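Following this line, the structures themselves.
Just so you know, all these numbers are worked out from the coordinates, no wet-lab data involved. No experiment lies behind these values; they were computed from the predicted model shown. Cβ atoms are built from the backbone, for glycine too; each structure is taken alone.
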Structure I
């Protein structure tokens, strides 16, 4: 068995910083190109493998799903203009838009993108479940959809999804990048190379990808969405993604106007840009625009407590009171304030992030900093003052080393 996660964690805010003078070099050439850097790289442009943020962001520019989620986490139409749910709650019928076209690509006759139809939805969902594809997103439908006829294209504009039993989160799940609609022609033409030859319906089409160097996307001229004034989207001519693995280099490029956006600030520059309260310092006001959004991410320590595992033999962590002492033994609020410049929310009300609808601090009482109680729990566990505790190793990666050092330092004082 696995232990409940040690809920020392803090919930994150997604901080995005936008250069107020972005795209300036390209405007002189009549093009509006948006530049951003992906320090972690991109493993695939196949939506069936959109399992992390770097892939999801790129896939989001290339593909669409039946539905999407707005800023308030409400499901709204995308490729589907409307849908109905039968009284049993197991049959969802989607009416598709008639003005959606795939990107121009050599997989189509004469290289011209065709209209997206219901059979493309059926194919995409069946492909996601195909064990030969081995998508990490198979969990979306496994054990939830009808075993005989889960997906059905009734005609070109109507698609039907059948569930085994009512499952209310299904619409939100269908907004995930895993559920992007792909054309069969492209998958069959490119085979395994589809990961780097994407063809979708999204606002941008694929141009070139030099792995580790740059990814180029160009606006999809037949894209179906418009803005509130009825102007056809996207407004940009293209997107250029670089892959510098150093966050410090990324920030310096941003500072020089060579990047239009960064979604975090490298730790060594954070105090230069932000106050401890997470606001822009006066020297940066008017030069960049900072946006903060609830980010559905929780950072945590996982503890193995499988007593049958040989590595747990003699481990103090197998004892609940020792794990609870760890939870009470460090100050989440101070950690977020000083190490993250208030970009985050201390997880003092359980594991669910504050951006989720199920978050309820009035009903869920988590762990707060209480060194006195932590010491008492160690006494009750048989380790007064920590005497007799077996060594506890905290393994992490470089970007979390400051958090790990902070936690270790405070626990050493218990």
Structure II
């Protein structure tokens, strides 16, 4: 099995020759294993660079090597996913995956790489086909199981996703990735106790991956365990700075009414030095904080415009992604584009009628746009689907709605 703790990531190894220590290149197989192991730690500084160095070293010796080309494609997809979001990485991932398949159409890793590239380009059906073909060729291919499980969760095909995730856990019980997916799957369904258990299991397996700290924080916040959630974030920041951790800390402070503290963390999240300026969600969060700081209204609008600019290409590629649609609707509402906001909110609801978060975002968008009755209806649905009441009560955009007598009347209904 591929391990997360591979220590050999360099292009050479030491051997003893007649004149002392000399360098000798690693074998292709050893270097491929090292590169694939590095891909399993995409948030660790230098890890994706090390992976690419391994794959490129193989390609220098063996041009057209299908496995190394597929690994290179996966490294490009992960660069896009992690903190990059630069469209160039998507183009390079797709091109490398095509080259790998042309070199060997029977290589499962090449099909897995193609699946990742297709998914991030918004071609969900093609991505599923490629991932399933990879698993037909190699039922234990880690990257195919990882990619397919994540895709099915995003498509809200939860029962299918669960089967893939559990297959991954059975095949790789020491690999934190599938615990992360188990947690994500539970979180999306509102099963927060199960999500917490999975994210803690992920951290027990690999405590240096900061994504799980952010995920565990979000879960604890949903469970109204705010002090524990903040403690988890600080544990993650002790490991290393990361834009997702700063963004999560900003959100925690925002819901405590500390808008200045939230703004400071969201600014770190969008900075080139400490965060990722290409993540639309970080800019939207910054806009939320700035909106409630007197005199910063124009800055807030500029942040929302940047969020829309970064989100639009993703939405163009994945127009049926309910999360992307609902977030775009919310940002349009905060930019006072009321008609666009209403259309997008209703489109998102049609795509995911059972999504508590979708109903909650729709409620905010409709309330901001002046449709109180529709907003109240969406809040009722969000609560019925399990959206936490304490987060509804902490949302500043719903302050006037919560003072509406109809809101309290709905609270008393069975």
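Taking distance in nm of label points 7 Å out along Cα→Cβ at positions 152 and 376 from the coordinates of each of I, II, which one would give 4.2? Derived from II, not from the others. When FRET efficiency 1/(1 + (r/R0)^6) of positions 232 and 392 (r between Cβ atoms, R0 = 41 Å, to 0.05) is calculated for each of structures I, II, structure II comes out greatest.
Structures I, II were shown, and helix-only ellipticity at 222 nm (-39500 (n - 2.57) for each DSSP H run of 4 or more, over all residues; to 500) at -6000 was computed from I. Each of I, II could give distance in nm of label points 7 Å out along Cα→Cβ at positions 112 and 304, but the derived value 6.0 comes from I.
Out of I, II, choose the structure whose coordinates give relative contact order in percent (Cα under 8 Å, 6 or more apart) equal to 25 when calculated.
On the way: I: 25; II: 8.
The read-out comes from structure I.
Structures I, II were shown, and semi-axes √(5λ) of the Cα gyration tensor in Å, for residues 160-327 alone at 37, 31, 20 was computed from I. Computing distance in nm of label points 7 Å out along Cα→Cβ at positions 320 and 344 gives 2.1 for which of I, II? Answer for the origin of the read-out: II.
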